[in-house]
Structure P
């Protein structure tokens, strides 16, 4: 694993010096879009498995709205989701 990390740093330095070139910019943008697509592709099955009840869907939707509307840290969403889940489980 350490060898892979050491190999990335020279590549980043090389690309950093040439980041203003159009071909390098488009290559970086393509890698960014590919990574975003992989994240979405992995998140959809996880969401299908995790969002099984109305409470889980409400917590996820509320957390999403909170993050988009306020731009606060995700820590607050995790704390609130844990509190709501514990309160619902204690009934």
Structure Q
């Protein structure tokens, strides 16, 4: 399983496929988790990225994969910051 609840943190591990979007959304919507740890994430389907955009959880960890680390993660973080600025 690539979506693992560890206390109040969701760990995305390995190849996060489209099937992982629904359990991730359920965990974030239920309030069981508000943080996602990405260190072990090797690939992320667009549906999983959309869940992260929709719920704007705290993101921790740095994926080893260039695309995730240098392109996707900064984009997700910037979107989260923009949302916070709009709420003020």
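Numbers at a glance
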item: Among P, Q, which structure scores highest (criterion: percent of Cα pairs over 23 Å apart); result: P
item: Identity of the structure behind 1.00 (criterion: FRET efficiency 1/(1 + (r/R0)^6) of positions 12 and 76 (r between Cβ atoms, R0 = 25 Å, to 0.05), calculated), options P, Q; result: Q
item: helix-only ellipticity at 222 nm (-39500 (n - 2.57) for each DSSP H run of 4 or more, over all residues; to 500) derived as -29500 - corresponding label from P, Q; result: P
item: Mean count of other Cβ atoms within 10 Å over residues 20-27 derived as 18.2 - corresponding label from P, Q; result: Q
item: Structure from which 3.4 was derived, distance in nm of label points 7 Å out along Cα→Cβ at positions 28 and 60, options P, Q; result: P
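Laboratory data are not the source of any read-out in this text; all were calculated from the coordinates shown. Note that the structure is a prediction, hence the values are computed from the model and not measured. Cβ atoms are built from the backbone, for glycine too; each structure is taken alone.
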